[in-house]
Structure P
Amino acid sequence: MDLCDSVSSGFTFQCQQCGKCCSNETEGYIFMYMVDIEKISKNLQISKEEFAKKYLSITKYEYTIWDENLEATKNTKTMDTLVLNFEQSSDCIFLFIEDGKNLCKIYQSRPVQCDLFPFWSMIMTSEENFRRTIKYCEGLQKNLNETFKFSPEEIKQKIYRERELEREYFIRMKEVDFNIFQIYPFLPPDTPFLK
């Protein structure tokens with residue numbers, strides 16, 4: 001895996017609780033996988049069915065197909081995926097402000113996608129995406145000491161974690177002919193579809 005030039009020797013990062021990655025300052029969905037649904041619903045002390053009805057929507061997303069070594073193939077697949085139910089131009093439904101800090105109501109059980117930010121494959125392997133991210137992410141803008149430095153190996157491990165989750169999802173979806181309701185049988189049939 002080739003990291004972009006800005007991170008190829010490692011970089012420093014520490015979340016500053018600016019909330020910009022969780023707010024309408026950045027557009028995007030928060031993808032939800034079974035591991036996320038299980039830990040968040042447990043944290044909220046509600047059933048997966050109740051969580052799905054209250055917090056989930058379906059959208060189409062074009063996934064990169066990762067090989068067994070978690071490297072990109074030349075293929076992609078657009079398929080249904082679960083996301084937190086809020087518009088891309090809105091703040092995350094779990095974001096709140098307390099004492100001037102942006103906090104997460106489900107921080108201890110936050111989705112893998114949130115936990116891995118900014119170590120996403122699309123950011124760490126693209127100079128353009130990294131430079132776009134550094135403009136709004138205060139944790140990347142801070143001049144931190146070496147305590148907060150991530151080595152290239154640590155960065156790659158985080159990227160592999162994301163890719164592995166996506167690869168497993170693709171394999172499971174393929175096994176059920178890309179029927180999301182087979183993967184998540186607790187989804188209500190009227191689950192909203194976001195475009």
Structure Q
Amino acid sequence: MTDHNMNTERMRRGFSAPDWRWLLILGALLIVGAVVAFLKPFEASLTAVAIAAGIFALGGVLQLWIAFRDEGRSRGRAVSALMGLLILAFGIALLANPLAGIMSLTLMVAGFFLALGALRLWLGMQMRGQPGRGWIIASGAVSLVLGVLVILAIPQMAGGMLGIFLGAELLSSGIGATAMALRLR
């Protein structure tokens with residue numbers, strides 16, 4: 001089947017898949033980014049902090065804009081504005097002291113793993129007799145172990161840990177995009 005016929009068939013069914021070549025390029029770029037992050041984890045950690053700082057700062061500005069555009073009750077506006085100021089301040093603090101930001105975000109990752117692990121274990125315990133229960137419990141146990149390992153490694157490894165996590169995410173996303181591109185080819 002030619003590219004034209006395949007695209008026509010996809011459009012007829014209401015499905016528009018991306019061009020496989022662009023997906024392949026995206027996958028390759030993500031994989032290259034992963035390799036760089038694995039080779040330079042501290043620099044990748046600083047990059048992750050800068051991205052997070054920018055997102056928090058933008059989020060804070062947007063929250064403030066929403067607060068001042070809101071025509072509702074003044075108490076709701078005040079709370080919304082306070083939330084905006086806190087989010088903006090966190091973003092600025094990350095930008096002002098990226099090393100402390102690395103430590104803060106690493107602790108947040110540890111907390112995320114611990115909370116996710118506990119929730120998965122709880123969910124698995126609730127699934128008595130259901131298929132997949134063991135996988136949920138195992139996944140929760142792995143998340144808990146990861147959370148503990150992150151906490152134990154913080155003094156020595158905090159500088160590069162976020163970069164390693166970023167590299168793992170980029171690698172898995174790159175492999176996924178490449179696999180999809182090759183499937184669509």
When you work out distance in nm of label points 7 Å out along Cα→Cβ at positions 33 and 49 for each of the structures P, Q, which one comes out largest? P
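Of structures P, Q, which gives 21.7, 63 when Rg and Dmax of the Cα atoms in Å is computed from the coordinates?
Comparing all candidates, it corresponds to Q.
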One of P, Q was used to compute distance in nm of label points 7 Å out along Cα→Cβ at positions 113 and 137, and the answer was 1.5. Which one was it? P
The highest value of mean count of other Cβ atoms within 10 Å over residues 161-168 among the shown structures P, Q is in Q
Assign the value -31500, calculated as helix-only ellipticity at 222 nm (-39500 (n - 2.57) for each DSSP H run of 4 or more, over all residues; to 500), to the correct structure from P, Q. Q
One of P, Q was used to calculate Kirkwood radius over Cα pairs in Å, for residues 105-152 alone, yielding 12.2; that structure is P
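Read-outs: derived from the displayed coordinates by stated rules, not from any lab. No experiment lies behind these values; they were computed from the predicted model shown. Cβ atoms are built from the backbone, for glycine too; each structure is taken alone.
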